[in-house]
Structure I
Amino acid sequence: MTRIGVISLGCPKNRVDAEEILGELCQAGYGIETDLRQADVLIVNTCGFIQDAIDESMSAIHDAVRYKTNGACRSVIVTGCLAQRCGADLSVRLPKVDAIVGLGRSGELPVIISRTLAGERVLDFSSRKHWWLDSRNRVLSTPLWTAYLRIADGCDNRCTYCTIPSIRGSFRSRSEETILEEAYGLAELGVKELILVAQDTTRFGLDTHGRPCLSDLIERLSAVDVHWIRLLYCYPNRVTDDLIHVIATNNKVCKYLDIPLQHCSERILARMGRRGSRKEYVSLVSRIREECPGIALRTTLMVGFVGESDADFEELLDFVREVRFDRLGAFIYSPEEGTPAAKLRRTVGYPEAKRRLDRLMTIQQQISLEKNRNWIGKRLEVLIESQDGNSCVGRSYRDAPEIDGIVRVLDCSASPGTFVQVEVTMAEEYDLIARPVKAQSENKKPLEVTN
């Protein structure tokens with residue numbers, strides 16, 4: 001049996017692509033090999049969003065080629081966003097790669113693998129293809145209790161710095177029926193946390209029903225036998241009152257919302273091609289927190305964008321101090337070829353952008369510590385994910401996997417994939433330390449948490 005190793009990089013949407021690839025290969029009779037040194041074929045599912053992601057993808061490709069030179073590998077195949085974006089260039093720069101395959105071709109990979117093993121070089125990236133694969137074949141790469149559930153693909157927001165629309169194409173919602181079918185199937189496998197993802201989850205249904213339907217979808221998903229439903233990638237201007245109400249009132253929906261804002265300066269937002277303003281964002285956060293006390297709010301911000309003045313950046317810092325996000329990620333603007341912003345003269349050099357990033361994250365680190373300290377003496381429900389001696393590591397409703405903090409539960413022997421009630425005893429900048437709640441006090445009402 002031919003053994004396939006898959007290296008997947010980038011965001012959770014890319015992870016879903018890789019899991020669908022694994023499913024198609026298993027259906028075709030190929031074996032999956034986790035030890036890359038022993039794989040007959042290596043597939044590198046790349047990310048190509050920004051330069052750092054491109055560099056990481058290129059490094060992974062070169063590693064795969066080395067396995068071909070020095071190991072068991074007989075064929076290296078490059079797929080994903082970088083293959084779609086830069087396929088022609090890669091075909092010249094990477095002569096030892098046997099196939100470069102753009103997006104939407106996962107269903108063709110079994111045949112493409114056979115062609116490469118027969119000595120043919122396959123280059124298929126000239127036009128983006130799209131169809132929804134049979135999600136029932138998908139092979140999860142996440143822990144058994146957590147799965148990403150893609151509800152749409154592509155993006156229509158057209159931010160001036162972003163390559164995603166040119167790579168992934170226009171926004172396309174999946175049908176509710178196929179999403180629900182996949183969700184029920186994941187629950188049967190033992191999944192307890194569904195994480196809804198898309199380039200813009202809040203746009204779901206706008207292309208098919210003429211209005212955003214995310215809140216309706218969540219209500220239907222809440223009938224699935226899972227414990228948590230988590231939302232990522234919500235565009236701020238489409239966080240509706242209906243959506244806020246569903247998050248606040250539906251017990252299965254994590255009181256957690258990821259809203260990438262990018263900036264707060266109205267001038268910079270306009271240059272980014274994004275709608276909104278600081279006033280609107282502050283109002284949105286206030287509405288969410290009023291309707292849903294204790295909600296964990298996450299955002300992503302960009303520093304060093306074209307034209308960002310000292311005043312713009314100071315306004316961003318003031319905004320972060322005012323809003324006090326529970327979770328915040330930030331990155332330095334990367335001019336990307338083919339985007340409108342890349343045509344503009346860069347006004348903030350890397351050293352200054354790095355200084356701004358450090359200042360921003362230093363402020364957020366203190367905010368995060370203060371918010372975490374507010375949890376000391378209070379209770380949380382924690383999904384245990386691993387054991388470490390006499391303690392366990394898990395996540396609360398406040399923590400999305402891989403991007404947020406953890407809860408370390410001392411004196412705990414719970415099995416991974418189970419939920420435990422804990423009381424927080426210590427707080428660090430991003431993580432919490434806790435102990436299991438004694439059984440005799442389980443009926444004690446958890447303390448309320450203020451924002």
Structure II
Amino acid sequence: MQNPSLTYPLGCQLADKLLNYIPGGSHAYSKSVNQWPNLSPKVLSHGEGSYVWDVDGNRYIDWFTGLSTVSLGHGFSPVIERVYEQLKKGINFQLPTKIEFEAAEYFLNVVAKDDMVKFSKDGSTVNDAAIKLSRAYTGKRYIAKCSQHPFFSYSDWFIGHSRYDQGILEESKKYTIDFNYNDISSLESLFLNYPNDIAAVILEPVRFEEPQKGFLQDVRKLCNDYGAVLIFDEVVTGLKYHLNGAQSLFGVKSDLTTWGKGIANGFPLSALTGKKDIMRLGDTVNQDNRTFLLSTTHGGEAASLVSMMATVEEFVKKDAIFHNYNTGKALKDALIEEIERFGLKSYIKPIGYDCFWSIIFLNSTGEQCYQFRTLFMQELISNKVLFRGIFYPTISHGENEIRLTKLAFNNACRIYKKALIEGVDQYLVGHKVERILKKQ
């Protein structure tokens with residue numbers, strides 16, 4: 001329901017203008033107006049710690065900071081100060097810099113535990129590079145991707161399997177095939193149906209669904225047995241579940257790993273790491289190699305590399321992942337209290353690990369429902385909690401944010417219960433929010 005104290009006159013004006021200058025009104029489609037309820041802020045102005053402000057001056061608790069790229073908190077001083085010192089020295093040069101060596105060595109030794117690294121700017125480019133390397137290394141064509149994991153790349157090999165396939169050649173689509181998470185037989189069938197022609201298997205080690213006992217180990221074994229490269233996409237999971245990536249929780253090591261969101265506290269940085277015998281194929285100094293891997297002017301941009309090192313140092317110094325698990329558990333326990341208070345256990349279901357978790361929303365017949373999900377987003381936002389279905393705690397979140405979120409959750413649960421009885425259309429204002437990418 002509308003909170004009369006929340007209005008967005010300037011935000012609505014700017015949102016309309018953005019649509020005139022930027023396709024979709026934003027540079028990530030997940031930020032577009034159709035991905036938020038009607039009653040929500042349209043444009044933000046700034047953030048500090050675990051809070052953001054919209055251009056109309058309204059303040060919100062932010063539980064998904066920068067789409068989870070901001071892993072310590074908005075404007076985090078120890079990182080900003082390190083970056084500022086580097087900015088005064090310059091950030092892009094004609095030759096490799098000492099910072100590039102220091103960042104590569106630090107990231108490989110402290111986080112990735114891998115042999116080599118290539119830095120870039122977003123998750124799509126490093127996943128694309130991992131695919132290219134896998135094909136070059138194996139001489140095979142097909143890429144087996146996990147169908148339950150929502151996004152790997154904006155490039156043809158992945159987007160061709162979504163509804164947004166206009167402009168993509170059929171030839172580009174046909175070499176990507178799907179398997180199911182926690183269903184090892186579905187992956188084994190692919191290896192049998194495409195004999196000696198699967199170059200790589202790509203998946204996130206975990207998202208919200210926990211891997212069944214032995215599943216990731218079996219994936220690793222199948223890749224070994226059939227000569228495929230195992231790629232773990234840790235673009236989202238990196239620095240959330242474990243300092244060395246979610247794969248470290250399960251004792252399974254990939255051949256190549258991609259990293260992105262969160263490794264530099266919001267500064268644009270991604271990374272591809274992996275075994276030397278595969279990564280070396282991208283070494284053009286060796287004239288025998290013919291793989292043009294990643295050649296990005298901004299890959300060695302010093303400000304983001306410094307931000308990464310400062311971010312990881314803060315994670316280590318403050319034991320941030322341990323803190324995040326504890327904060328996430330305290331938040332989840334508090335919100336479950338409200339769910340139970342209103343008798344909604346059958347309709348509002350938290351899922352995932354305490355460090356990074358989501359909620360499934362069901363209607364009166366027990367079906368997962370985007371309308372009810374949108375209603376809950378609308379109600380939390382009306383209580384000044386910026387929510388899009390995921391809770392990602394950082395060291396900037398604490399007891400006060402949990403307390404305020406619990407109060408907002410109480411109000412949202414009250415409306416949800418009424419909507420179950422009277423109908424969701426009585427309370428939801430405007431469109432429902434659906435996933436922007438859908439399987440065909």
Looking at structures I, II, which one was Rg and Dmax of the Cα atoms in Å, for residues 144-215 alone calculated from, given that it came out as 13.0, 41?
II
Tell me which structure, out of I, II, gives 37, 22, 12 once Cα extents along the principal axes in Å, for residues 264-311 alone is calculated.
II
Ranking I, II by Cα Rg over 2.2 N^0.38 Å, for residues 112-327 alone, the structure that comes out highest:
I
A value of 9 was derived for relative contact order in percent (Cα under 8 Å, 6 or more apart); which structure in I, II was it taken from?
I
Calculated from one of I, II, FRET efficiency 1/(1 + (r/R0)^6) of positions 104 and 280 (r between Cβ atoms, R0 = 25 Å, to 0.05) reads 0.10, and the structure in question is I
Taking 15.1 as the value of mean count of other Cβ atoms within 10 Å over residues 32-39 derived from one of the structures shown (I, II), identify that structure.
I
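Suppose you compute distance in nm of label points 7 Å out along Cα→Cβ at positions 256 and 432 for every structure in I, II: which one lands on 3.8? Could the numbers behind the result be given before it?
Working: I: 1.1; II: 3.8.
Going label by label, the one that fits is II.
Of structures I, II, which gives 31, 18, 13 when semi-axes √(5λ) of the Cα gyration tensor in Å, for residues 72-159 alone is computed from the coordinates?
This value belongs to structure II.
One of I, II was used to compute distance in nm of label points 7 Å out along Cα→Cβ at positions 344 and 376, and the result was 0.7. Which label is that?
Label of the originating structure: II.
Read the figures in this text as sums done on the coordinates, not as results from a lab. Only a predicted model underlies this, so the values are computations on that prediction, with no experimental measurement involved. Cβ atoms are built from the backbone, for glycine too; each structure is taken alone.
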